[in-house]
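Each in structure tokens, the structures are laid out below.
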Structure I
Amino acid sequence: MQKTLRSPRHVRLVQLIVDKRKEAGMSQADLAKAINRYQSVVAAIESGGRRIDVVEFLDLAETIGFDPHEILSEVVAVRNAKSKHR
């Protein structure tokens, strides 16, 4: 299994989370406060330097207000597109 940090799927996941946060009108500091973390943790996630576990992803979805299924469908599509080229 390849490393997932900064993989195409990880990059897409991060992009989607950042987009959803911005659409919600939240700053990194707002999100950090809402999830009881430091802003630097949110920055590390959004820069792709930190993995997001499943529970954390669900907490982000709930806090930001997006459908986690929708985001995961888009991330899966990246994998499917990659698999077709093998």
Structure II
Amino acid sequence: MEGWRLIAGALLAMAGIVLMLLTMAKVRERNGSTGGDVAVAGAISFVVLLILVGLVLLVLPATIAWGVVVVVGGTVTVMMLAS
């Protein structure tokens, strides 16, 4: 496995975990949300993150893989600044 895939996967995983936690916090802050809603949001975020990291590590070409990393990193940055 190429080194750039490992680096891109690690960066995506770190940013994705932060994004997952931010998503769970946003769901928790909504009026009328329950613990189950937060758990469902976390589970969905985790599965999407797992699929994306798997695709980056195994399938996606370099341009698309780094594009995904940049988009997720940008999303985390915007959500951190907005909260």
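When Cα extents along the principal axes in Å is computed for each of I, II, which one produces 46, 25, 15?
Details: I: 43, 23, 20; II: 46, 25, 15.
This figure was derived from II.
Given structures I, II, which gives the highest value for distance in nm of label points 7 Å out along Cα→Cβ at positions 6 and 62? Provide the component values of the computation, followed by the final result.
On the way: I: 3.3; II: 1.7.
Evaluating distance in nm of label points 7 Å out along Cα→Cβ at positions 6 and 62 on every structure, the highest lands on I.
For which of the structures I, II does the calculation of helix-only ellipticity at 222 nm (-39500 (n - 2.57) for each DSSP H run of 4 or more, over all residues; to 500) return -21000?
Numbers: I: -21000; II: -30500.
The correct label is I.
While we're looking at this one, here's another question. So relative contact order in percent (Cα under 8 Å, 6 or more apart), computed for just one structure, reads 38; which one of I, II is that? Provide the component values of the computation, followed by the final result.
Details: I: 38; II: 45.
Matching structure: I.
A short reminder: the numbers here are calculations on the coordinates, not readings from a lab. Fair warning: this is a prediction, and the values are worked out from it, not measured in the lab. Cβ atoms are built from the backbone, for glycine too; each structure is taken alone.
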